[in-house]
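FYI, it's all coordinate maths here, none of it is from the lab. Please read these numbers as outputs of a predicted model, since none were measured by experiment. Cβ atoms are built from the backbone, for glycine too; each structure is taken alone.
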Structure P
Amino acid sequence: MARILIADDEEGIRSFIGEVLEDEGHEVVLVADGMAALDALTHAAFHLLITDLKMPRLTGDQLLVKAKGDHPELEVIVLTAHGTVESAVAAMRAGAYDYLQKPIASPTELRLLVRRALERRGLKDRAEAELTADETLTWGDPAMTPVVQAIHKVAKTDASVLLLGESGTGKEVMARAVHRLSRRKDGPFIAVNCAALSDTLLESELFGHEKGAFTGATARRRGKLELADGGTFFLDELGELKPELQAKLLRVLELRRFERLGGTQTLTADVRWVAATNRDLAAEIAAGRFREDLYHRLAVFPVRLPPLRERLSDLLPLAEALLTRVGQSVGKRGLTLDASARQALLAHDWPGNARELKNALERAAILADDTTITAESLVISAVTPRPEGTMATVEKQAILEALAAVGGHRKKAADRLGIGERTLYDKLKAYGIR
């Protein structure tokens, strides 16, 4: 589980948060002020920081700036007293993931927020590992040249961007690149995964909710769309969005107005839209599962990201970059690929793209007796070329392998494949897999 640092000068609050999160299996460190938190961050690695804004010696907003400056990968949740929400929103603009109002009315709300923050941390880690996007967006393979050129051109506008491609091709990395290269780069980048939550929770995540809007809604909560004002709003796994939410999202795109769940106040948000999907939206539209008008609103500028098998000259440099990170995570530095491993990597078609590549390298790093990765340590079954066949055959085989690797657990298989559970369920039905 995660290592979480909790900073609050009120002993009762930090003890309560600590107990709730320890019950979830997390390792928790409690400190009473901002300076103690800063000291803890210099001596140990943490996945998440939960900090009050008003603390002695070093305030929460000062701690946030220093912590994010030294540890940009760290997720931060800020605690704010009732009536000081604006301070929390300012903290989010400075890099905090979200905020939680005190007194904390429900352990469930705390658990859910922490879970989302850690999921986002995991998504960022995967995205950064899958494709390394530097400031100039350069890759060696010619297949990436039109992608790079397109991203540079569209980033300077406010046009809606739709990123298309298989799982693991780096769509979130490109979404962040669009934001980083745009005039909105100093504003927030807010991402929502349309497949990660139930319909009610997803609607609340997008638009926010009023107290009592549904069971568990113990306080008013601002939605991610409201918090993205002035920045970029990224909708990941767009193809998983249910028709009712598609209609509500279309209204926001057309009118730039929305209401919180259970509320009547009309709100506005100035955001730049970027969406991503691995689904064939044309087929979804033809089947009546996706609105054509919403598609045209979001696909003003579509960009297709090629899979690894279409840009093989990027494969080995990417594998070497990933191997460095993998080596750090498993405690083996200086890992290298020998000739047999390089040949095996180039022979495979990588249906899971960079995510599958990272998994193969991680297995190999664990199995290797020294710092040299061979074809044998790569586990040949995972990197042997697939037989010729249709895309459906390849996809079905990938699903069967993923299910076998996780003992038939569908959620874990979906995570391994980089798709939503709904998508996996649809494919299982289509291929007659039980």
Structure Q
Amino acid sequence: MSKPSLPRGTRDFGPETMAKRTFILQQITSVFKKFGFLPIETPTLENLSVLMGKYGEEGDQLLFKVLNSGNFLSQVDPLDYAGGAKKILPKIAEKGLRYDLTVPFARFVSMHRNELAMPFKRYQIQPVWRADRPQRGRYREFYQCDADVVGTDSLLCEADIVLMLHEIFDKLGLGNFIIKINNRKILTGIAEVIGKPGREAELCVAIDKLDKIGQDKVEEELIEKGFEKSHIQALQPIFKLDLGDESSFQSLRDWLSASPVGLQGIAELSHVWQLVKASGIENPKIQLDVTLARGLSYYTGAIFEVKALDVAMGSISGGGRYDNLTGSFGLPGVSGVGISLGVDRIFDVMEELQLFPSSAMQSTQVLLTSMDEASFLACLPLAKQLREQGLATEVYPDTVKLKKQLDYANKKQIPFVIVVGSDEIAAQQWSLKNMQTGEQSRGDLSTLISLIQSAHVTE
């Protein structure tokens, strides 16, 4: 018998982990709803024609392709093998696992355009899959939490993203973070002023690795892609510009003065800064970073990335504006902007910083214990009344020693135990034990319910 195992880059989640993940999702969802976003879901499988070509060449390589059912080689001609994987793939695989939630969302909008009120604001929380090399903070299966707006090019949407991120991380207790912002138009302008117009995609792929591989390696990669030393020399200001707020915009304007599209990108970011300030948020944690590129090829405007500053971890959130994505599905001219939060990385950061409240791990609030068959039966109507009052309640299923039942409560972090015995049944007065303080009380059920509810409110 083979030893059970998991594919690399995937994980099981036990009850404690799921309770913490649920806590994260609840905080995120509550903020999404406050800003007017509605939930949707899309299938795990998408046609490869939907997915391919939306993430750049590297992204296409990371797509999990699903073999056609049955004899998947039936359409392959022996001569096709000489053409390699690109020749064979369309004949053996028509579907793939979704790589992110944005492209499926664009497909959804295109297919349901007549049913949606525009602008359409949606949030979506589902797993995605990437054939990446597993490492800390990077998995092959992970959840994304997306919020997107389509049908408007208003920069208020970008400002709302900044506000939502502040509120979400405040709710999670993760206060030391920075939102880095750039604009793809600025990167297009940089490609123009260094003498490589139209090559911004390759420039972005290389620059996006700056944090990981450093300036020298980025320059080497660009040389390999056909950039000359003169282009690299002209690119040097990007490595020297200070990260910052509006004070950095003027230096950027001076550098990109010959690029109208670059100046447009700067103007858009400047307006986002103004809208965020006008919203009343104090000391917004936003930073201009012209080296921020994000590798996904569909971004056309603002791009975002969030980093937690107390932990050595990659970005915990990212996103941007995409003006042409729905056009590939027959719906041109629909602009969209969105943000994706990486639940798994947020979990790892919060775990390392011990930010989860004890209440996040608590499911059952009250455990009813019994000494014999009569007290066990007496527990059942009590449990019904407790649940009707909104208290999560369990009846211990076996009549065993009280110590074993109390050990169970401690292990599950159940804060209250009601002891039901023959004396309690006769008097209709129940014994309540606070498992956190050891304090014991006695009274009728309504009195105990009030004690439990008041204790829950003050926690």
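Look at distance in nm of label points 7 Å out along Cα→Cβ at positions 151 and 399 for each of P, Q: the largest one is in Q. The value 0.15 for FRET efficiency 1/(1 + (r/R0)^6) of positions 7 and 119 (r between Cβ atoms, R0 = 30 Å, to 0.05) was derived from one model only; which of P, Q is it? Structure of origin is Q. State the single structure among P, Q that was used to calculate distance in nm of label points 7 Å out along Cα→Cβ at positions 223 and 367, giving 6.6. This figure was derived from Q.
In this comparison of P, Q, the computed figure 0.00 for FRET efficiency 1/(1 + (r/R0)^6) of positions 303 and 375 (r between Cβ atoms, R0 = 30 Å, to 0.05) is attributed to Q.
Once percent of Cα pairs over 34 Å apart is calculated for all of P, Q, which comes out largest? Could you put the intermediate results ahead of the total?
Values: P: 36; Q: 48.
Answer by largest value of percent of Cα pairs over 34 Å apart: Q.
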